[in-house]
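The structures considered in this document are given below.
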Structure 1
Amino acid sequence: MDKLIKIELKKIFKRTQTQLILILLLFLYVFMIIITKLFHIFNVNFVIENSFSTLQFFPLALIIFTTSSVAIEYQTGAIKNLVCTIQKRYKIVISKFIALVITSFFMYVSILVLNFLTAKFIFLAPNKIIRYSCLWTIGSSIESIYLISFSLVLAFIFYNQAISVSLSVLTYFLANLIDGSIFSMIKHFEIIKYNPINLFNFKMELVDSSFIKQTHLSMSDFLYLFIIYICVNIIFSIFF
């Protein structure tokens, strides 16, 4: 399994689209720092809290990495003969998932360190803002693992990157649009709090513990649900 994970990691970082996306994200980050510092176009605290507008593109990047890790290989015939048995499929799915989680971890740790150093030494931001930014990034990184598992299911169902990316992105943004509207429903039907859309409120509650009044989920509830839904998605990826 270790060998398969290393192979998957090499394939992810060797892809031109991966390198291009990472370069674009870095360019955007540096660009936002420069125009914020020199031209004062944006509110400093706001851009620091939002990781200089870079963090919002991470989910899209991870969706592309996830779907391409399956779709491109299937379309070129690289894994067509390897998914014929459950045992082989299990190893492929798990190795791809772990490699993608490692990639996600690398991205979020990098942005976390950059945010801290930039906010602390370039913008001299107060500790409260730095803490908010760090917690938001950590929360987003945990949510991303769930997003990866969901995108992986779609990738193995359709074996088509365009369809998988479109459905994953559409589902993700719709979930973020309606996650706030479910709070009133949760007040009347508490069982609804366990729905997967509510999981995308994890970072909000991590930043502000009073948000539990809206989600009706404790931190431990969130973590248990993440584990359950991620495992379900992986199982679906294996057997679909």
Structure 2
Amino acid sequence: MVYGADEQGIQSSPYPWYDMSYLMAGVLTPAQWKGLYTGSTLWTSPKVVAQLTKWTSLPKKGCTNTDVLTKQNIVGAFTKGEAAMISDGSWDAPTYQKAMGKNVAPFALPFTNSGKNVTQYAGDGFSVMNYSKHQPEAVQFLKFVMSGPAQKIIAAAGLIPNVKGYRTKSPIQNEMLALAAKQGYAPYPMLDNVVQGEVVTAGSKQLDAAFGGDITPLAAAKSLKAALDALPASRKGPVYSG
């Protein structure tokens, strides 16, 4: 499995929240996920630390490239056959389809022995900002984006249309959609979308440090807990506030 600089350019090392979403979905229920936000589910709980311990052992066991924190162009490495798997999302499906044709297929990251869960977004959202100086023009563009001709353009690009009645022609995208729709996988959101930004920031650094072997999994978990503990109670209530 190949790791390295984030393929979306979010940061110069792996973006750990792709994997964390599957790691936590494999052992925590949706209610327990909410507990990660409120604090009722501890980031230092045995289940969480056990998952992190298994995950950080991958490089040590030779399951990844040795330069997991610094390798560049991991998408190119995967398409050239340098690795059997890559942790990525639907946004790169057109690239893989074009480069590899029938020699590529999606899968839910196998981070539990028995869990059947998949990270699934609700879909793209489009809006006009209230500070826009061209709101009428922007509204007209949004109306076009939601039209049939525009949905066909989106599908032709290998992406997933949002409007009912339009489908992507990408085999990879349709196989991913089928995981939840036909194969009984439970859909979960991306974990970084439902926990506090401060926790995400801490994890983006400390989880990578653990993956690279610089700190222990428990130390990384403690840093997430510390980031949450430092927030006021108003940021850890029953209703998500960012």
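Only the coordinates and a few stated rules stand behind these numbers; no lab work does. Please read all numbers here as calculations on a predicted model, not as lab measurements. Cβ atoms are built from the backbone, for glycine too; each structure is taken alone.
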* 1, 2: which one has percent of Cα pairs over 11 Å apart, for residues 167-206 alone, as calculated, at 71? -> 2
* To do: For semi-axes √(5λ) of the Cα gyration tensor in Å, the calculated result is 31, 25, 14, so let me know which of 1, 2 that is.
  => 1
* **Of the structures 1, 2, the one that 29 was derived from, the read-out being relative contact order in percent (Cα under 8 Å, 6 or more apart)** => 2
* Asked: Thinking of 1, 2, which structure, once helix-only ellipticity at 222 nm (-39500 (n - 2.57) for each DSSP H run of 4 or more, over all residues; to 500) is computed, gives back -13000?
  -> 2
* mean count of other Cβ atoms within 10 Å over residues 47-54 - structure with the largest value, from 1, 2 -> 1
* Structure fact -> Re mean count of other Cβ atoms within 10 Å over residues 39-46: value 12.0 computed from one entry in 1, 2; matching entry is structure 1
* Work out mean count of other Cβ atoms within 10 Å over residues 127-134 for each of structures 1, 2, then name the structure with the largest result. => 1
* Supply the structure label, taken from 1, 2, corresponding to distance in nm of label points 7 Å out along Cα→Cβ at positions 63 and 143 with the calculated value 5.3. => 2
